[in-house]
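Where a number appears in this text, it was derived from the coordinates with a stated rule and is not lab data. These numbers were taken from a predicted model, which means no experiment stands behind them.
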Structure 1
């Protein structure tokens, strides 16, 4: 699908507002689940994107001295109606020129289809990973810096099978993210020769998951794959598993990766395997140092991808010489891909200077950005284990 090969003229026809001139204060939306099932992750995600905005603003090089103002809105992660209403306010009332977000796959799809695309507004999600987003009719306006779960499912299956587990029970949060990751993981695990004893959805927001865990345990799986959210049903599933002794070894998708889970259960989660986007590189190490220097965790599963999403929006403005919505869209692919000078975390001033002088940049960022023809990264994943009271890297896949 060549959906990013729109002409600038068509992109301009979609734009409704957002032209900025030198010295302006430019508004960019940051819509994430500040409440809801991943609320412990989102403060650092937002702050990471805003770190890129601040870096560009402080440089004095952005569009002749313009600055970025972050306008936050709550996606809730799970309530599509609330998320689209929040995005509508960002676009029509706050007049944002682009959106960093959303986060969870269901609300991201809803915002793109109902609000962002009809208004010609670029969205760059750092964490929406359902494979279904690869084929939405986005008119070239949706991008993501986290790879699709079509890849994550294979990576997690490989890690689990190589660890010696041949029979696994699977539970997933009952939404687009959970179903997409479950389908990918189950298919990959079976293809390796493994047995899946049960695949069962769970609902978020319940006080007790003992019935769900009892059914999962009765299936005979050696390990439990929990493909949910660390601040909601996934946490409840693990709590019930540990309380009843049903499972003590787990496989976790990226929505379960966070320090709050380790703080709650780390000592009881023996031989747990997890996956999250990102690799191991000097660029990622430098981003983490930058983040920590600004009182941001930096090591969350989507901190690096959030910084990269914010940086790409800024560089697309500079490449087009405008904060016009259509100009941002028209330049997203060019700043993310070769040819051009490779740009890493902390180098946004350098990138802005190159672009201002008519040169080209190839933004690599913290997480090795390279967009395919539908505006998403192929990416790599980190295999994690719980060690020394935190999620620690085992290998990059």
Structure 2
């Protein structure tokens, strides 16, 4: 089978959607299929596995929902898409975020191949969906298969575009994110290591986490917060916050970390913490930490609660409750046995999300669609 996988976002800038697409392509290729990725890509030649990338469009950063979406904007994009589709002759085309501008929309509007769409996002509301709802309702039937990565993502898209959606979650590399393997020697000095992984964006809750560590320091001082993620314009403000709270000896900013090195940071952690405030449809970083055998402290948002059960794999606290976050961290710091219990349960839960299982479910959907098309 020849599969086209469409990313609306810059393929050279790792993120949830890009990682999802790269892993699907990798596992499809391993299974003997041909999978090609169509995406804007600022740094041509970007590869995460053995995938082939067809670059269409130059991405530009656009602020959206407290984050930055790097998407292409060009009047020539539809013509480029039509030429590419005619040349490639895919058996099926899988569009991620089908209504994202402009690449996904262009493929949705111009493809004659059977189409599958995956909806990743989850936000409190969407002005763009509300405004564009009449047009989107007309285009939605072009998707022969509709996937949401979680129940919150399905509820979000259904609010604007009611239809039948199949929930197929994100996956993780169970073998790579595991308790066994190298650790970061520079952090193995007896301190309790609290790990955060993610972009330094307001909605990720970095400011709340730093404030919670200020609270925590008054009750327990032998800890270290390791903040792993690409820097943004907000980093100087977070560094100033660390300084003002007297946490300079307790917080380490690593900036960007390679995919090869990331598992070693998870293994080095004693506790993984993600206090996101909104905009998370799924907890992929939570699953990576759980696969690594680590207990979780996270906010009780729907995307995270769909992955972590409070009191089973970790502790969930209300959004922006810095005192509650500090108390949850202290609970796990003071109870090694509880950390180990949560870690073991987390590993069991994470194994359900292996990419082998997830990609097989997506492939089954492709086959159902193609068999249905052939029988019509």
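Taking mean projected area of the Cα convex hull in nm², for residues 177-352 alone as the criterion, the largest value within structures 1, 2 is that of 1.
Which of 1, 2 yields 15 for relative contact order in percent (Cα under 8 Å, 6 or more apart), as computed? Label of the source structure: 2.
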